[in-house]
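See the structures that follow.
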Structure 1
C-alpha cells in the first residue's frame, strides 16, 4: 500500500463529522495536497467532485458556482450521506472567498449535505480573504514539506540522502540521476513556485531582487544576516522593509524564511536581524551546483546542510502552528534555535561539524530565560537522525 501522510487520517475524521466547516488544506507545492485529498475522497465511498483552477484557461467566480451546482446535484441524489466538493488552487480566482462564503451560507440555510474542501497555499489564501470573508466557517489543515521519517518510510532513504535531497516526494524517483534531479527541482519547483505562487499572486515591484534574495537565503541558510548586509550583497537600492516583505512572500510559498531573534519582547524580536533558513534542504543543494558526492566532501557545506535540515524540521512545524521558532545571540553567545510552544521554551544547539561563528550559548540562554529543556543535536548529543525522525512535539513534551 502506498505511503499516506498522517494528515490524511485527520481529514478523514473531519469529513465524517456533521457538516460544520469548510476544510482548507494548505501548504507549499509538491507536498502531496491534491493526492492526499483525492485519496481521502475516493476512500470515503461517497460521491465527490474534484475541480482545479490551476488549468490554463481563465477561471472566474462563475466557474466556482458551476462546480458548486454540479456537486449540489450529486449531494441531492445521495440523500443524507451528501457529497464532497474539492476546489484546488482556488486562490488563483479573484474574489473566490466571497463566492465560496455566499454559496456555503446558502447551503447552510438550505441544510444541503454538501461538504467542501479547498486546497492552496496558506498565506496566499489568508491574504485573499480566508480570515475575513470566511471567518468562523473554515478549519485549516497544513501540509508541510515531507520529514525525514516520511521520506525514509516512503522511499527507504538514508539520512545522507535526506540531508541533500530534502523532502520533495515527486523528485524522489530522480535522485539516481543528479543532473536530472537538479533540473526538475530548479524548473518544476523553484521557478514554478516563484513565478506562479509569488510573482503572479502578489505585488512585487522588484522581481529580480526577490529572485536574488532567494538565492542569497539558500547560500547563507543558517546564518544571521542584517538587512544592510543583504542589500550590500544584492547590490540593490532597496530597503529593509522591501526585503522583509519579500522574505515573507518566499516563506509563504514554502521556500525560505527569516527567523527573528528571541528576546522575550515582541517589539525587540521584530526589529532584529533575521537568521536565513531554507524550508527544504533540496533548495540549498540545487543552488550550490554540487553533486551529492561533492557536497559530502565539503565539510563546511555539509555542516551547514545538517544545521539547515534541523532548522527546516523546526520551521515547518512552526509553519503548521505547532510552535514558534527563533534564534538567540548575545555578544559571543549563540543558540541556534529557540522553540516556544505555549509556555514551554526549548533551546537547541546543533553540532554540525563546521566551525561555530560564536561560542555555544546554551548556558547563557538558560541563565537569562530559564527554558524547560536545552538540547544538543549532533556530536556527542542527540544523533541528528534520531532528532529528525521524531516530531517536534516529542522533544517539547519529553
Structure 2
C-alpha cells in the first residue's frame, strides 16, 4: 500500500516520550484515516480508534466516553503509554473545551495518553485549537495528492493527473468516466458541502453557495469581480455573503478565491477573487466533455493545466506556509504570486503556444519580485513543474 510522506512525521511524533495532541486536517478522501491505520500497524503502542462521523448526537459526553475507554484499555494492557485516535473531531460539540479539561486532568495525574485528532473542516479545527488548546497541540495539513503521488501509487501519466485530479479513492473508476464523474459529484462534492459546511456552519442560502461552487469550478483560473459573480448567479446576495461562502468552500478543501497581490493587506482583502479549485477533478467531473475531447482542444486544455498548477500550489501553501495570490494591473497579469518571509516569486503559466512578455516585464517593474518563473512554452515545462516542491523555489 502506498504511504504518504506524512506517515514518518506522525510516527516520529508518537515515538517521542512525552504526551501530545497531533491534529491531522485536510479535505475528505485524501487518506487521513488510512494514514493513521498505517501508523498503528507499524507501532507496538496500544490504541483506540473512534469516529464521530455517523454517530448520532456526538457530543462532549461521547468524547469523554472514548477518553475513559482509552484509559481503561491502557490500564488493562499495563502499558506506560496509549494512543487515542478520534476521527471527524469537528462534529463534536465543544470538542476543544472537553479535550482541554481531559488533557489537563491527565497531565496532573501523570497519565501518558497520546491523542491524534482527524478532521476535514480546517476552519472549525483552527477555531477550536486557537480558543482552547493553545500550547497543547501540533497540526499537520494533508492536502490533495500531487502528481508524483498519483504516479507512484497508480502509474498515472501527467495528462491523466491534470484531468482526473488527486483523489486516490477514484483511481479505479477512471476507465468508466461517467461512473467516475457521478462518484465525484455525489460522494465527494455533495458530501463535503453537506457534511463539512452546511451541517456545521450557519449558511442562510445553501443553494446560493452550491451555485457559487459550480460557477467557481467553471471559471477556475479566472478573475471575476463580485459584481459579475452576482450577475452570473442571478441572486440578490451581497458581496460579503459571497466572500464568506467562498471562504467556507476554501476551508473544506474545495474552492478558493485567490486575492490580488498587494503589499498592503487591506487592498488584498478587497480585491476581486481569482477562482481556484483545490483539485482539478472538481471541475472535470462537472463538465459534459470527456478527457479525450478536452485534451484535443488546446485553449481549453491550457486552462485546465493552469488550474492543475494552481491546485498544486494551493495544496502546498498550507504546510509550507507561503501565501498564494495573483497579480493584475490594467491589461497586465501574473498568474500566481508566492510570498514567504518577505520574498516574492511571480509565476507566469503558458501552456499553449502564445507567449506574452509584457506582463512579466511590467510585474518586474511594479512589484520588484525576487524572481519570475515562466512555466510552459519557453520556460520550465509544466509537466516538470508539477514535480518541483514549491518551497524549494524560495
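Read-outs: derived from the displayed coordinates by stated rules, not from any lab. Only a predicted model underlies this, so the values are computations on that prediction, with no experimental measurement involved. Cβ atoms are built from the backbone, for glycine too; each structure is taken alone.
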Q.
For distance in nm of label points 7 Å out along Cα→Cβ at positions 9 and 201, which structure out of 1, 2 has the highest calculated value?
A. 1
Q) Out of 1, 2, which structure matches 0.35 when FRET efficiency 1/(1 + (r/R0)^6) of positions 225 and 289 (r between Cβ atoms, R0 = 25 Å, to 0.05) is calculated? A) 2
Q. For which of 1, 2 does distance in nm of label points 7 Å out along Cα→Cβ at positions 137 and 209, calculated from the coordinates, equal 3.7?
A. 1
